[in-house]
Structure 1
């Protein structure tokens with residue numbers, strides 16, 4: 001039975017005889033059903049028309065993104081550490097060429113994902129590398145469309161992985177919205193891998209925070225302050241967002257503070 005993919009958000013569902021009636025993730029107010037209506041495809045269909053680009057961001061951090069763009073269009077990040085590699089966030093497309101490229105980089109020991117919009121084909125990725133654990137915050141359990149024994153629902157505010165890598169629950173965009181702190185990133189100054197929980201915007205001097213980006217639903221001031229507070233104990237000079245060009249290259253902690261102040265002023269909070 002095929003495991004259908006939602007064409008709008010890229011989430012893969014449990015294998016079934018026919019396509020699901022609808023995608024709960026896209027029916028939620030933070031996402032949307034495309035103007036052409038609910039559409040589905042299978043992984044072989046996606047493989048037929050797309051390929052993955054694999055390209056380094058900095059030593060120890062490699063981007064993996066699909067071309068042409070599919071669904072939301074995010075790229076994953078392969079974080080290489082002495083204790084094993086971590087795939088941060090995920091994408092829908094996985095094929096033999098990608099598996100070979102990732103194995104050449106040391107494979108994958110764990111997967112961690114910021115929020116449900118990037119769950120995509122996480123189970124396919126886990127299985128391709130030996131059923132490696134997939135770390136998701138337990139607060140977002142209801143949004144898992146393809147349950148699997150490899151999924152580890154962690155609880156609380158932080159979850160250390162290994163080699164100076166820590167998952168931090170920020171909330172905001174989703175209750176379990178998570179960022180990854182990489183202590184060795186940015187030449188030892190620290191980096192955040194933020195998905196769009198902390199959204200790098202076009203003006204790289206700033207980031208932003210939203211409940212819904214496509215539907216322009218803002219977060220309240222208290223939620224923004226909570227995000228800033230969650231990452232405050234950690235040193236970081238760089239932020240890698242969810243897309244290839246969404247990078248704050250330096251002075252990222254100041255950027256987060258200044259952006260939060262600007263945001264709260266703008267909403268009158």
Structure 2
């Protein structure tokens with residue numbers, strides 16, 4: 001049998017809530033469309049009688065959530081939807097939303113967990129969670145670091161298209177934080193190619209002596225919008241142990257990307273800080 005809009009209604013929708021569930025479902029259908037949707041198209045897509053659709057659309061139009069644009073008739077979303085969207089975005093806090101995921105990662109790995117985004121030539125640490133142990137890497141949420149010398153930064157640089165990379169790098173030679181810091185474009189480019197091939201970045205004593213970092217991408221809509229990392233004593237993050245750490249990082253990144261509030265917050269931050277048109281998918 002043909003599915004109708006009612007097949008997708010919430011389980012809690014009783015007789016009195018039926019109209020509300022149908023109205024919200026209509027808004028979702030209009031939100032997915034790239035152009036105004038006709039009454040006939042809505043009838044075909046939802047399976048609802050035209051008489052029912054006319055009543056629902058009349059209420060949504062009167063309240064400003066839907067606009068009738070012509071005599072076919074066809075409809076699009078109205079300004080009231082933007083008010084709701086703006087109010088939702090204003091309540092988002094990526095740092096708070098990420099806290100639980102990073103705290104669990106820090107507890108599981110015993111290393112400091114970090115969520116970062118690319119801001120110019122630097123990485124902005126949106127949230128840092130440290131493990132409960134005496135010896136650990138210490139960093140502050142809201143702090144910054146040069147992208148070329150950190151695992152988080154190199155991961156995010158690796159996600160850029162070649163023509164966008166130069167905008168996120170300082171002039172050569174890059175500042176050397178340690179004797180292991182990559183200070184030329186040729187060195188960094190080779191490292192970024194390796195990062196893309198293996199799917200994670202590796203900071204090997206490049207930002208601080210005795211500190212190593214592993215970072216993976218946090219992908220939203222196929223884009224590398226942020227990076228998740230673990231950092232700790234160099235002896236504990238040697239190459240022989242990368243597999244276990246990277247698996248935990250990928251699992252955490254996937255959980256974070258699946259969180260609708262966190263994903264929405266990261267989209268907003270990514271759009272505000274950097275161009276997405278040249279990023280890899």
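Every number here is computed from the coordinates shown, using simple stated rules; none is lab data. This is a predicted model, so every value here is computed, not measured. Cβ atoms are built from the backbone, for glycine too; each structure is taken alone.
Before moving on, here are some points about what is shown:
- Which entry (1, 2) yields the derived value 119 for volume of the Cα convex hull per residue in Å³: 1
- Top of 1, 2 by distance in nm of label points 7 Å out along Cα→Cβ at positions 120 and 136, largest first: 2
- Comparison of 1, 2 - label where distance in nm of label points 7 Å out along Cα→Cβ at positions 56 and 168 is highest: 2
- Structures 1, 2 were shown, and helix-only ellipticity at 222 nm (-39500 (n - 2.57) for each DSSP H run of 4 or more, over all residues; to 500) at -13500 was computed from 2.
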